[in-house]
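Just below sit the structures, each encoded as structure tokens.
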Structure P
Amino acid sequence: MSTTTRSASAPAWGRAAGAAALAAFVVTLVVAAFVWPAATTTPHDLPVVVTGPPAAVDGVTATLEESAPGRFDLATVADREAAVEAVEQRDAYGAIVLGAEPEVLTASAAGGPSHQAMLRLADELSAALAARSGAPAPPTPAVTVTDVASLSTDDAQGIGMTAAAFPLVIGGIAGGVVISLLVTGRTRRLAALALYAVLAGASTTAVVQGWFDILQGSAVENAGAIGLAFLATSSMLVGLSSLIGRAGIGVGALLTLLVANPIASAAQPPEFLPGAWGEIGQLFVPGAALTLLRSLSYFPEADLARPLLVLGAWAAAGIAMVLIGRKGDDPDTAAPAPREEAEATYATA
């Protein structure tokens, strides 16, 4: 009796140990996914434009390439107006204006890390100009710093914009999970997705912009951007569940939470992530949504085509999967299985 009990309990203890090991692995994976971007953040090929006398531009360019190789991607523009335009259109994170009164242009709204990088660049430029003239470095920076696109006074540190990123991810996942589990039928699922995008986009904008004043610009445009982001994520989850069943919900949620979210560049620009991960992150919903919202709020001259195209592509892919998949069909209206159809034919014969 005791031998039988002992042998029967062995698999149960094995499952318990396996479950604990699996849970530990999942926790490790989650921690690594979220900590890795912050632990490896460093600027590389940060777009910066330079303008001024050719000799001065060549000298500063050579100095920066020697003192900070790979940190900046320097490009020359005609004048200060062109430099300001490059920053406002998000073609550059800052600019160096050389001449009688040297100036560094920055955009704190583009992100804290890039803004700090431009401030350090101003200090380095001041020291380099002083060294070149043979004079000791002045006690205060000789280089003027101008913030071309500054954050709102209600979110002066940019913390609110960063904090709003995660609810956008969770909101898309939540909508997809609820609709996948509670709504059947392709038409009803698509209608629920559209209604959710409108309602969630409007309510989220009311909180983030109307209440906390984190977002700027047109509330209607911001609501549309947030709604499109919610639609892109939730339709992907619903589409996957329509194709492969409830397992699709988990696949979509893990893809969004553990892959797309950590490389979305919520806390730092894409150029601060190692390798090509920053660019890859902009091809997922969280990264594209944050870029779109930041541009709508602080960079009205920026090109919105790419983030809109990314979000639209994910939404279209999700809707297509809903239309193709059969797992979410209403049992009352779904086409009968071959065996059921044969039995019905035999019964009426």
Structure Q
Amino acid sequence: MAADRPAMDLSLLVAFDYELFLGRNFVGPEEVLFAPTQRLLERCAALDLKVTFFADICSVWAHREHGQHAYADAFEAQLKEAVAQGHDVQLHVHPHWLFARPVDGQWVPDASKLYLAECGFGPGPNEVPAVLKRGVQYLEALLQPVRSDYRCVAFRGPGLVLQPDDGKLVAALLEAGIRVDSSVTKGVVIDTPSLKLDYRDTPAAPNWFMAPETGVTRSAPRGLYEVPIATFQPGRRRRVEFLARRVRAVGQLRGTAISRGAPTSRLVGLAGMVRNNARYLLDGAWFNLTTDTKGYTLGLLEDGIAQYLERHAGASQVAISTVNHPKLTFAPQLELLEQLVTSLRRRHGSALRLPTFQALDVPAA
């Protein structure tokens, strides 16, 4: 851990992207999503921890459209139960679902519509402004009967992507009533056929407002409040140890990510996986704050949070989020979540808050 520093108020928003695998699901929705979420809710109850679920609502709409109501019913019932237990649900949108179709028991996605900018910003029903407004209205209609003060106020981008056209997206989010975003991973740049983002040029402040004219790169006096997913850069020894543990955990998998590439053999796919994970060995590699990435340990996360806070040592208040997924969470990941929450409570004491996104105190603009 880094050396002690002057007192800083830390808000850690523990968040989970509530979704199926976007490529192939090896097992059904119960095993991929609903059962892991139930186990997570039980662990949260034991920890007296309230979390936020960023719900991929486009998957519900697609299943309803194609008559697959069992999934949609279970999805909605579990979100209602989570809210009844004091947890939060906010907006997450994977737009490829709007153009997907089921074939022989598997969903065939439209890989040309992975991110919101690819859907356009015009007036159409599947373009960004309409989708965001529909999402906010859908969640509020679903959850306000459970908790009358529920509001959909926060958003997480698909694949954590706000670009390109981030200014247009910020404008559409504000128009839909969204006030908080949690998509930015400061310092991270990814450029693959299936995922492109560049968050190297973001404000130095730990949190900031984004406006249509600034996008993600400059702060504004008011607009969309950013709660980044904390990022950190472990030393080489930590990275090598992490990768070794990650290899040993390769069997913990319930599905695959979506890809724009052509179908490949298992051997070619394995080679791609090796290349993707080899990036963790590079000096300067960025890691996200999460408890579901195989190979993470409590020590790695403690050091990572300390490093992130050190980079923002001049701030009196810092709000950060995690990026987790029930679909990636097995027993070891639940244990790591418990260890992290327990450690942070012990270390930060009354300076630590663990709010949901709706409960977050957003500074006055």
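No lab work stands behind these numbers, since they all come straight from the coordinates. Bear in mind the structure is a predicted one, so any value in this text is a computation, not a measurement. Cβ atoms are built from the backbone, for glycine too; each structure is taken alone.
Please state which of the structures P, Q yields 132 when volume of the Cα convex hull per residue in Å³, for residues 76-195 alone is computed from it. Among P, Q, the structure yielding 132 for volume of the Cα convex hull per residue in Å³, for residues 76-195 alone is Q.
Which structure, out of P, Q, was distance in nm of label points 7 Å out along Cα→Cβ at positions 68 and 316 calculated from, if the result is 5.1? Considering all the candidates, the number was obtained from Q. When mean count of other Cβ atoms within 10 Å over residues 188-195 is worked out for each of P, Q, structure P gives the greatest result. For the read-out helix-only ellipticity at 222 nm (-39500 (n - 2.57) for each DSSP H run of 4 or more, over all residues; to 500), a value of -11000 was computed from one structure; give its label from P, Q. It was calculated from structure Q.
When relative contact order in percent (Cα under 8 Å, 6 or more apart) is computed across structures P, Q, the figure 17 traces back to P. From P, Q, which structure was distance in nm of label points 7 Å out along Cα→Cβ at positions 12 and 324 = 1.0 calculated on? The read-out was computed on structure Q. One of P, Q was used to calculate log10 I(q)/I(0) by the Debye sum over Cα atoms at q = 0.06, 0.12, 0.13 Å⁻¹, giving -0.20, -0.90, -1.09; which? Only structure Q yields this read-out.
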